[in-house]
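Only the coordinates and a few stated rules stand behind these numbers; no lab work does. Not measured: the values here are computed from a predicted model. Cβ atoms are built from the backbone, for glycine too; each structure is taken alone.
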Structure P
Amino acid sequence: MSYDNETFAAVDLGSNSFHMVVANLVDGRALIVDRIKEMVRLAGGLDKNRYLSEDAITTALQCLERFGQRIQSIPDTNIRAVGTNTLRQARNGIEFLGSANSALGHKIEIISGREEARLIYLGVANTIFNEKDKRLVVDIGGGSTELIIGKGFDAILTESLFMGCVSISQRFFSDGEITTKRLRKARIAALQELENIQELYRVYGWDKVIGTSGTISAVANVVTSQGWSENIITPDSLSELKKELITIGHIDDIDYPEVSQNRRPVFIGGVIVLSAVFEALGITSMEYSDGALREGLLYDQIGRQFDKDVRDKTVDRLMNRYSVDGEHAERIEKTAKHIFKNVKSEWTLDKKDDLKMIRWAARLHEVGLAIAHSQYHKHGAYLLSNSDMPGFSRQEQTLLSILVRLHRRKIAIEIFDQVTDDVKNRLVKLILILRLAIVLNRSRNRIKLPNIDIKIEGTSLELQFSDDWLDQHPLTEADLETESNYLSITPYKLLYS
């Protein structure tokens with residue numbers, strides 16, 4: 001299938017700004033045709049109890065409605081929208097997402113800090129491709145700072161630190177006053193965040209340093225316009241900038257033309273974080289790249305359409321790491337695909353996204369055996385909930401962990417409280433498919449299963465086996481009976497003959 005001349009879009013709900021890029025795919029290359037950025041300052045609306053304020057929510061939703069108008073004609077499969085650090089923190093983030101999805105007209109995912117880092121690197125790699133050099137990429141957002149070392153298109157080391165231009169500005173410069181003492185305190189706090197990773201990064205090393213996103217762009221433009229450096233950021237130019245900010249004395253009096261009115265309240269925090277990164281890692285110079293998270297999202301989504309999905313590689317790595325029985329997983333995956341094919345229309349399941357989730361769960365349902373056989377489904381669910389899984393959003397990891405948690409034994413209904421009702425209805429169907437595939441392959445032998453006809457009538461699913469196969473396999477019949485009892489707690493009924 002060719003995707004040439006199709007339009008793709010990526011939306012980044014950052015802690016400081018919301019960004020959207022729209023691109024047309026021409027001859028296999030993404031040509032950016034539109035960029036929209038709005039300073040929303042979502043992190044500024046997070047109170048001390050980590051709840052988003054009503055004003056912050058209103059501003060965010062209004063922005064998303066405008067973004068939604070721009071992308072309403074783009075196919076859903078060609079759009080990806082993600083939330084970052086502030087939505088990772090917000091205790092009312094799930095409630096916000098319900099309204100945000102409606103405002104944008106598309107599902108928004110929350111991604112982990114390391115997934116954010118991976119996507120940032122991908123955005124830079126596609127903007128400034130360099131196959132030879134190892135590159136350190138630095139991105140300072142509103143609430144977090146990402147540092148990545150990579151080569152070509154591959155991120156090798158990824159880290160997301162809990163500091164950003166908004167959080168540092170609010171913590172140390174909340175009244176706007178800039179003093180030497182405050183700069184020193186902010187610098188030490190930033191260096192503490194970097195302390196755990198600086199030795200690892202220095203030892204690994206890099207050939208070039210690239211900065212990206214609004215804070216670093218503003219700093220690069222200021223130090224160049226002031227004549228402190230030429231098109232790059234250096235330690236000396238940062239030192240000059242900090243001296244001048246102390247002389248200026250107050251956030252309201254910052255009047256560099258290169259720093260927008262909206263960015264001025266958080267500019268000082270960004271300068272401190274960037275300076276600490278230079279100091280901790282011993283950086284001597286930094287270039288700037290326009291590529292960032294939104295471009296990474298765009299290229300990642302295009303890759304998924306061409307079956308170059310990094311999530312498949314992540315699943316394979318987890319299988320190898322935890323020594324999963326690949327042959328058994330493959331048999332279960334094959335059976336699950338057969339069942340899925342027969343029920344997807346009646347159950348209105350998505351032949352791409354839902355099938356992928358089933359396939360990943362089939363491959364990973366036994367990862368918990370690496371910890372212990374007893375309760376291994378619970379161990380597996382824990383691993384999938386808490387592992388770094390490149391390509392997966394937090395919602396996707398939650399769905400996958402629930403599938404693994406509920407693939408055997410009793411179905412704990414309370415686990416569905418982690419998801420919304422619409423997701424729950426879909427998830428129950430996926431669990432049913434996975435459980436049946438596992439039951440039918442419980443003997444773990446390589447004997448090919450017979451042809452199984454599957455009939456759906458309302459909430460009843462009937463398995464019809466050829467000839468007298470069930471009579472010859474009484475253990476399977478007993479397993480199906482047990483499974484039928486387990487499923488009685490759901491709206492679905494299992495029949496077999």
Structure Q
Amino acid sequence: MPEEVNQATDNPPREIVAAVDLGSNSFHMIVAQLDDGHMRITDRLREMVRLGEGLDDDKSLTPEVAERALACLERFGQRLRAFPAGSVRAVGTNTLRQLRPDTGFVERAEAALGHPIDVIAGREEARLIYLGVAHGLAAGAERRLVVDIGGGSTEIIVGQGFSPRLRESLHMGCVSLSRKYFADGRITARAMQKAELAGALEVRPVRELFRRAGWRKAVGSSGTIRSIAAVVNAEGWCDDGISADSLARLSRALVEAEKTSSVNLKGLTEERKPVFAGGVAVLRAVFDALGIEHMQVSDYALREGVIYEMMGRHQQHEDVRERTVATLCRQFQIDPVHGRRVQATALAVYRQLATPWALNDPDHPLMLSWAARLHEIGLMVAHSQYQKHGAYLLRNADLAGFSRQEQMVLAALVLGHRRKFPVQEFAALPRTEQACSSRLCVILRLAALLHRGRSAANKPSPTLLADGERLALSFPDDWLARHPLTQLELEQEAERLASAGILLTFS
């Protein structure tokens with residue numbers, strides 16, 4: 001159970017947090033104690049779920065695999081149930097990225113775990129992997145290549161220190177290649193060659209970019225790479241990490257075994273055998289394409305990266321999402337002064353409505369602030385319907401630090417900040433985000449409306465009262481009479497909000 005320690009001393013209390021990694025092959029959970037910028041892992045759980053095995057052609061999960069995954073999350077949830085909101089971050093990767101939202105699996109998984117699940121994009125997964133691996137290595141100024149092989153995707157990153165410079169997520173993994181080329185359990189030379197060629201084809205579009213990136217050391221993470229290292233070490237083919245020669249020898253040994261069930265290699269566990277050949281093919285393809293001669297192996301990976309990300313947000317006040325928003329504002333030449341005015345008004349309105357509208361998540365004011373600063377991002381594309389262009393950009397861009405769900409909310413807020421209220425856009429959000437996001441959008445609409453004239457003059461702060469979906473605005477005496485354009489806009493806004501079930505009155 002989470003608890004604070006050292007409360008009676010002058011030292012700040014230690015924080016207990018947890019990270020859950022819902023991979024396409026394994027589910028992992030780690031619990032860690034954060035203390036003055038340091039992490040100490042106190043508990044680990046891992047189960048081989050093979051979620052990727054259950055992904056159908058219609059992008060839903062087979063009932064057997066879905067139940068296997070939910071049972072695992074129930075067990076994780078027993079350990080995490082007492083953790084307070086915000087102290088657990090669960091991330092879903094390749095299989096959950098492909099899963100159709102209308103299957104309802106993520107909602108069932110959240111109920112089983114007892115905490116929200118963030119589905120993250122491939123490049124965001126790569127960033128978090130690098131963050132974890134970099135913290136597990138000795139400090140150094142050299143550029144590193146990091147490779148992480150999951151069940152359904154492989155992430156490759158070049159970085160320096162704690163900063164990734166290049167990151168890519170490739171659509172191949174130990175489960176996906178094993179299902180495609182070794183599904184019958186037979187490992188032939190032809191099948192291994194086809195699997196390695198398929199891997200090489202995935203790497204090809206970014207091969208030269210990563211070859212020229214100036215990295216000096218290659219580091220591998222994930223269970224697949226650790227398993228390969230364990231085998232080549234136990235068999236005496238490589239004393240430290242993985243060499244290109246030892247990897248080639250391992251590939252030949254698998255072909256000589258002929259069947260998955262006949263593979264008898266030191267250091268290889270039974271549960272890893274069904275997807276081992278696919279993992280070897282992926283790593284061979286990466287070694288050959290990028291010219292890797294030797295690879296070190298890291299014990300840290302995505303889940304440790306998630307913990308360090310939480311440490312940055314909770315204890316060091318370094319939220320990479322803030323840097324991402326600032327970068328977008330510069331890149332798309334958004335008017336920063338106007339954005340800050342809308343942000344300030346939106347937050348003033350939020351403070352009045354947070355309690356009656358139950359907007360009590362710490363991320364609510366953050367999402368509102370970022371949407372206010374980015375609400376004109378679509379102007380770089382075209383002025384006409386710029387809210388639609390902005391929503392498209394935010395929904396589909398690689399936004400470091402943001403989960404898929406957060407990008408969907410941000411896009412919905414920007415789309416809904418003017419003109420017709422996009423009821424269907426909010427209905428498409430995860431069920432837990434629909435009501436609160438819709439209300440945040442109402443706040444953003446009012447703030448943007450009050451600054452429609454882009455005047456530097458101070459705007460009055462209206463007093464707001466909310467009773468369910470009834471919202472009343474009160475302005476200083478005679479202010480609306482002296483500003484007939486604003487009064488007309490509020491009348492139009494009341495009509496638009498009525499379509500979303502909001503009754504807006506003003507005086």
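Listed values, structure above:
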quantity: Read-out semi-axes √(5λ) of the Cα gyration tensor in Å, for residues 281-408 alone, computed value 30, 21, 12, structure in P, Q; calculated: P
quantity: Identity of the structure behind 16.1 (criterion: mean count of other Cβ atoms within 10 Å over residues 425-432, calculated), options P, Q; calculated: Q
quantity: Read-out FRET efficiency 1/(1 + (r/R0)^6) of positions 121 and 441 (r between Cβ atoms, R0 = 30 Å, to 0.05), computed value 0.85, structure in P, Q; calculated: Q
quantity: Distance in nm of label points 7 Å out along Cα→Cβ at positions 217 and 385 - highest-scoring structure of P, Q; calculated: Q
